[in-house]
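Have a look at these structures, which come just after this line.
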Structure 1
Amino acid sequence: MPKTFKSLSTSQYKSSKKIDGLSTVIVEQPVTLYVNGKSWLTFMCTPKDLKELAAGFLFNEGVIQSKTEIKVIEVGKNDQHIDIWLNRTIDEPKNWRRTSGCAGGYTSAIIEEIEPVELSSINISADQILELFRILLQNQESYKEVGGVHSSALSDGKSLIYIPEDVGRHNTIDKISGKILLDDIEISPIILLTTGRLSSEMIQKAARMKSSIVVSRTSPTTLSIEIAESLGVTVIGYARGKKLTVYTYPERINFN
């Protein structure tokens, strides 16, 4: 079982006094991704759900389209590397770009290569979106324990199916994509909820997995809104308490 927390000696200042003790801190560590025996890149992540992270990352980057392309996926000793062997040869993308994601991330995805999400007759109430987000916040296990971690959730609009946590918000979206891929999850609609800021690569990843609605507790960026407009994704920000803000495709949301 991977270690996601670590206890450290700390000194606290409380009520005008110094108190020595232990504090629990979320684990962040480098995990190197190997594809067909070659090192591609190193994730900075929380070492949990690493198979999902690796598979989802490759899917979101357009490297693979289904799990049938994966011959073997193994997590190495001490969770320091992930080995994925595909049933075909593959060249590493030449132009990795640093993303705006916390804890550092990379992408080579080209927006023009991502198919827009179908503008179907999905309709979900604003109250249900807020209820789903409330359930997500209630189920942030690592955050409740130590803080300093992002949570995301996969939903079909009725319940939450999978809730990964990680120091990197973009990692949580890759983990969701990997979960869908490896477990053959088929749901409609696909709704993503996240505690992290919605930046451009977050929307790209959402569109790759055909998510029609993406909800955040905080804000989207201008570029993420532009990309969502072009890819048919409904973007919702500031989902807190009894309020939310819809930035794109409000026709999917019932405000009554």
Structure 2
Amino acid sequence: MYSFDYQRPADPSAAVAAAKGDARYLAGGQSLVQAMRLRLSSSERLVDLGGLADLRAIKVDAGGVTLGAMATHASVARSADVQRAIPALAELAGGIGDPMVRNRGTVGGSLANADPAACYPAAALGLGATIHTDRRTIAADDFFKGLYETALQPGEMITAVHFPKPQRAAYIKFKQPASRFALVGVFVAQTAGGARVAVTGAKSSAFRVKAMEDALGKSFTADAVAKIAVPSTDINSDLHGSAAYRAAMITVMAKRAVAAALAR
């Protein structure tokens, strides 16, 4: 690990002020610290957000769920309010990693890191979330740009994420047994604006499947997506699964997600 300056500000404005130049925000540290240990990432300064209690808030109202950027996966999973409002979101959080990861990892950190196999990007796209930062609001559809790449500008800090309440939703993932990251994960939601289908683990970043959304808009049933094939041309391929395998699993996971949503 390379040397760096460490700061733990007491309020968001101080955190933003500290994140100048070659600096990185430290949320849960589940990805960043490991990358630094392997010398895959380096910064002159780490700005630890762990002292910003206001960013851990979880708020639920008639419109949906708003999670502070520092809300941990465990706190989302065990929130009775989230379980009632958007049970699929609570279940997604409860299925991330292991207890240590869930108690350290954060919503904002996951979205900012934009791991291609992370679960929260699928929820953000699947529910049509809005990401709030210290500067602006960003629609989830405009947030993910590529492999570990987002619309965030240097020094921009996520403060909260708002997930609109759907009519019904579910998330199903086929996980890598050791890491529990998604080899393929599909979040399906039926909303007032139509059906949304978001996939993680299959490409360089989370993405939506319009053909499935159109089919579910006409008939929100598992059969509606059963014969829709996703092209494998730009699908990930590695020792865990070929591009063709992952493409086929998108359809399988989408069917299961729709069935799970209808069973609620």
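Computed from the coordinates by the stated procedures, all read-outs in this text should not be read as laboratory data. From a predicted model like this one, the values you see are computed outputs, not experimental measurements. Cβ atoms are built from the backbone, for glycine too; each structure is taken alone.
Given structures 1, 2, which gives the highest value for relative contact order in percent (Cα under 8 Å, 6 or more apart)?
Max of relative contact order in percent (Cα under 8 Å, 6 or more apart): 1.
Can you say which of 1, 2 returns 1.2 when distance in nm of label points 7 Å out along Cα→Cβ at positions 55 and 111 is computed?
Answer for the origin of the read-out: 2.
Which of 1, 2 yields 4.5 for distance in nm of label points 7 Å out along Cα→Cβ at positions 47 and 215, as computed?
2
Taking 2.6 as the value of distance in nm of label points 7 Å out along Cα→Cβ at positions 31 and 223 derived from one of the structures shown (1, 2), identify that structure.
Source structure: 1.
Between 1, 2, which one scores greatest on mean count of other Cβ atoms within 10 Å over residues 71-78?
Sorting by mean count of other Cβ atoms within 10 Å over residues 71-78 in descending order puts 2 first.
If Rg and Dmax of the Cα atoms in Å is calculated from each of 1, 2, which structure is the one that comes out at 18.8, 64?
Answer for the origin of the read-out: 1.
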